[in-house]
Structure 1
Amino acid sequence: MTETDPAVRAAELRTLLDDANHRYHVLDAPTISDREYDLRFRELVDLEAAHPELGTPDSPTQRVGAPVEGGFPSVRHAVPMLSLGNAFGTDELRDFDARVRKGLGLAADDTPVDYVCELKIDGLAISLRYEGRRFVRGATRGDGTTGEDVTPNLRTVRAIPLVLKEDPPGDELEVRGEVYMPRGAFAALNEQLEREGRPLYANARNTTAGTVRQKDPAVTASRRLSLWTYQLVGAHGLATHSESFDLLRRLGFPVNPNVRVVRGVDAVIGYVEEWAEARRDLEYETDGIVIKVDSLADQERLGFVSRAPRWATAYKFPAEQVTTKLEEIEVYVGRTGAMTPVAHVTPVFVGGTTVRNATLHNIDEIRRKDLRVGDTVVLQRAGDVIPEVVSAVVDARDGTEVAWDMPAACPVCGTEALREEGEVVTRCPNPYCPAQRIGGLLHFSGRGGMDIDGLGYKIMVQLVERELVKEPADVFRLDADTLADLDRLGRKSAENLSGAIEAARRRPLGKIINGLGIRHVGEQTAIDLAGWLARELPRENDESDAGWTRRVADRLREATVEDLTEVSGIGGVVAEGIARFFGDEHTRDALHRLLDAGVEAEAPLAGAPAEPVDGPLSGKTLVVTGTLAGFTRPEAEAAIRAAGGHPASSVSAKTDYLVAGDKAGSKLAKAEKLGVTILDEDQFRNLVEEKS
């Protein structure tokens, strides 16, 4: 074998190109010019074309693969990709430190805890799996338990090593990080779209997420995505989290250069203050700081609360505020008939995105803030929070501003609008309002219901407009031939959607009930109801799932308000809503019609609550209302369950605690009237974390 042997030259070129990629995208220290890289890359492409046997799956030429057929396969994470609790302000950082110290048994005058501070990258969380040195799979975070396999697209991200620089610890390795789009790449992409007369992208983060989920990896490759890694999963022999960064660097992964180990909470606060403004000079978007206990042994001792680690928190930078013009107020009608006013504003960039619409909540909020069409307004957005109109700039008024009131009729169907006593929401009472129908069907087919992949808004609108779908059961009478006739839905996509509908015929009972869209019944109440039915109607010997589900449907149709209020977590208002749904001539047979269309619940106990957890909230019922700074609603309810409590959706005499966040409304008033104990967020956190 000579030096000019094709196999030898191909190996040399792969080594040279891999090293050039690493130095450019990871070390930010290129050693060859772009032209030289392109020449060597072209030489390798020609070699592999002339000698196909020389091709390898980890060659730099394989960074762009074949387009993805159908949807992305699901990936279940061996170790869940957890969310983090949030901290807003220095007081909450000190509270976090106090909880850590208490969990570790440290007194106030003990040695300060070592923390790792990391910039929180505003991108898309991913998981990268390696077998030996070879990259074999990349997945999105998804819901934390299950993500999507997007390996072909992640192969195009040049910061991701296809082959590790050295042997990893163990036969398999999982690395987690954040894929992001640099500011320059995002600006260049929008400039290109503008030249082509196409709509511009609003923000880099959403564009990154969409780019990673492109069906054609060539599109992903063209978007110049990059990566920062922040976690090794399953690596042994390390004592600290900061040591894992050294190993990541040696293996060939990019680690953010601004990661810092600090001692004590005062140093953490110093890091946060340092980056509050400095982050604006970075070539990527950040929305906070992640703080983690450095010692891995201490992390294990501290453990988890609900789905979040006790040893880490995410400090969120304060919400950004800008001024803009309130051009118009439009009412949107949701699936329950709720009529929500939305502000259309002069487009303005805030919180990492271009905002054109913002929530106004309800007419009472509009009156309280004295907002008028034509006002100059203060608009606020932080992280994933929906943009909100905070106030009007009264001094900027010139007399042309116009007061606004909620319309007397539904803007979609013209039915007279109603506002029930004690409610802040105005509703369209017409159950056949087209807006409610589309919203209800999307709720039915979405994640909390039947989870039909690919059945989105545009397709649902066509199905409703063509009168192919009038109610949930109609979805299961669709076939590939019917779907293929829809606009912009090719034969292959129609077959994929038909397959997703077929796969959804069997779901947990709680999801089926939730998908029906019964007023006041959310996911938790649907689970409670399913658990009650499973216990009241045990499955008989040799009974089919379909047969058991039909008995359940019969029981629901017969259930009285008195029956339903006996169910843990269901109060009078919710019970009346359920009884009304199964008593109304239009909806009483909705579940039976689903069964006739071939839908059935999984095994009887699917959807039933697990055995009660023994914890600080055992036997207690809690309702969460308003906006909590450190918890989303699902996270708060998960924390309640993890502490042994029962999360409910409505306040009743059975409620032990009401957790009241910002903008708590009628539930707070009802809890006060009933004498229910009210908890603020700190008191709630103390309870679920077993603090007195």
Structure 2
Amino acid sequence: MTNLETFSYDNKIVRNFAIASVVFGIIGMLVGITAAFELVFPSLNLGIPEITYGRIRPLHTNAVIFAFVGNGIFTGVYYSLQRLLKTRMFSDLLSNIHFWGWQLIILAAAITLPLGITSSHEYAELEWPIDIAIALVWVVFGINMFGTILKRRENHLYVAIWFYIATWITVTVLHIFNNIQMPVHLFKSVYVFSGVQDALVQWWYGHNAVAFFLTTPYLGLMYYFMPKAANRPVYSYKLSIIHFWALIFIYIWAGPHHLLYTSLPDWAQSLGTVFSIMLIAPSWGGMLNGLLTLRGVWDKVRTDPILKFFVVAVTAYGMATLEGPLLSIKSLNAITHYTDWTVGHVHIGALGWNGMLTFGMLYWLIPRIYGTKLYSVKLANTHFWIGTLGILFYAIPLYWAGWTQSLMWKQFTPDGFLQYGNFLETVTQILPMYMIRAIGGTIYFVGVIVMVYNLMKTAFSGKLIANQEAQSAPREVHVAHKNEYWHKWIERKPIQMLIVSAVLILIGGIVEIIPMMMIDKNVPKIASIQPYTPLEIEGRDIYIREGCVGCHSQMVRPFRSETERYGEYSKSGEYIYDRPFLWGSKRTGPDLHRVGGKYPDSWHYNHMYDPTSMAPGSIMPMYPWLFENDLDTKYTAAKIKVHQSLGAPYPDGYADKAVADLQTQAKKVVANLAKDNIKQEGIENKEIVALIAYLQRLGTDIKVDNQNK
């Protein structure tokens, strides 16, 4: 008779991550709702810099992705990993370091992003000290996870654990490679890569942050919690094998589909398109594997809110992973990119896939770790229908808005002129959709509050089983059998699985990124392109600080509608000194790559002070602090030195006279303003002058006809 070993599961760490997920979910969603309403009513920021749309948008995305979803991942991983491996976590100390380290990182993000301390890379806006902290805490998580796997009592690694392993190694690679920067000071760094190369690296990271932070760990949670809730085995073991290996290999190639019709070389764009379309097969294989797990229990789905949440989550995953590849087809991308369609698409994944699966998991998990029953099944069902309604009210208006935007941008009159030459006409047309979207987000948030009440009542009715006792036979050395299925060998070998996963995800990155770094012809040189002046560098940093890239692109694509509206299409060689690149992913306002010289300095001055004075009906917020804040030139010389070390051809010793040159150029801007009767005491030292200098530089290094565009 086999002797059973007695041990305990650590439920306290699961509880802690669950609470953090809910608390930060509420905060992240409130910030998102605020941002949504500010797009309709920009004065809601009350003139406070820290809560303007441009600054709170990255706060919202980071809070939802890394605080709400991130803590949700760790909740599910810490619960399922212990039970799948029949052992306690490797180290309670590492578990607690991971928990508190992650929460401190979130707190640092919540402080720095509203202050405008940002590196501007989408989903990676945090500055270099926080990036280092993320890497260290992620390594702690990895050590704890692999330590647990190695001391397991269960020989085989269940499919959920495959996804956890692939998530850890891929996020490690993505985070490190996308954050290669040179610090200027504690709160400022400069990316090593520039322009087109920086864009490729960022969207290699950006797309795969979605793939390997918002998708693969949640697939692992799906493979554990959905069968548990349904009390059924996974539909197909073989399909889960195909799903896993195909997904992690193909996903890593798809990043360039975010850069179709840009200055990225065609070969890289084509690779992104081809592999994105291929993603349909493994993604839908996983979706079907999840839904078919419910075969025979569909009657239960009608009454069980947990299964309802899981069904909608997996369906949203299927819809998002079909839509993504379809939007990677160039003809469709030409319509949807830079529009609100993309925002709707992303939120089907975030609200539907991540949100609903997290809610279902919490409803299943909290009663079990508190040794009680769910307080109210009726309230959980109410939450389900409110959440589903909120998703529909959120996404459908944005699809409508996106299609409307694109049609208006591209519409010509019979005489060959742009039908809507004033970009603002395309903005005011979709304000009702923005309003409905904000209402939809609010409805979804109300559902979350219902859940919080339900789960709190559940917890109060029981008591946390901090150390849940369990028994299991000790792990035995497995001897392979002759007719054993081929995949079994790797299921017993976590280090081999880690290595094979790393090799598969590195192949795509190497093939796409290395040629962009090593082959000069991918970024043809343009002799007239010069690095930014000190004043323009400071202005660019202000542009980044205020989050202008959240509403404005800097990429004129080679469409007649865009060249007629903005001017000559953008060339890859124009961006060689852009660190970071600022191509953007959405146009709430017009593209700015050719805005230099289009308007006088006084226009920009008035537009930043009160946008409606230059564009009646504008939803752009006012920036009065730019006229009050003195320009900080303390680190101007240091910035010049860093850019110079990265290849910017400034003369030797130029850093020493950079501030003097900055002041000379500032006086020229002030003189231009004076010609239009704009006089402000001490204006030559204000931030607005630097921003004007930067905007007037954009797109002017090559000679194009920018008149009447």
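Quick check on the output: -10500 is helix-only ellipticity at 222 nm (-39500 (n - 2.57) for each DSSP H run of 4 or more, over all residues; to 500), derived from one of 1, 2. Which one produced it? Corresponding structure: 1. Here the criterion is Cα Rg over 2.2 N^0.38 Å, and among 1, 2 the highest value is seen for 1. If semi-axes √(5λ) of the Cα gyration tensor in Å, for residues 234-497 alone is computed to be 43, 32, 18, which of 1, 2 is the source? Of the structures listed, the value fits 1. Taking distance in nm of label points 7 Å out along Cα→Cβ at positions 106 and 666 as the measure, the highest value among 1, 2 is held by 1.
Calculating relative contact order in percent (Cα under 8 Å, 6 or more apart) for structures 1, 2 picks out 2 as the one with the greatest value.
Can you say which of 1, 2 returns 6.6 when distance in nm of label points 7 Å out along Cα→Cβ at positions 58 and 418 is computed? Answer by label: 1.
Match the computed value 20.6 of mean count of other Cβ atoms within 10 Å over residues 178-185 to one of the structures 1, 2, and report its label. Answer for the origin of the read-out: 1. Out of 1, 2, which structure matches 17.7, 51 when Rg and Dmax of the Cα atoms in Å, for residues 538-681 alone is calculated? This value belongs to structure 1.
All of the numbers you see were taken from the coordinates with simple rules; none came from a lab. The model shown is predicted, which means the values in this text are computed figures rather than measured ones. Cβ atoms are built from the backbone, for glycine too; each structure is taken alone.
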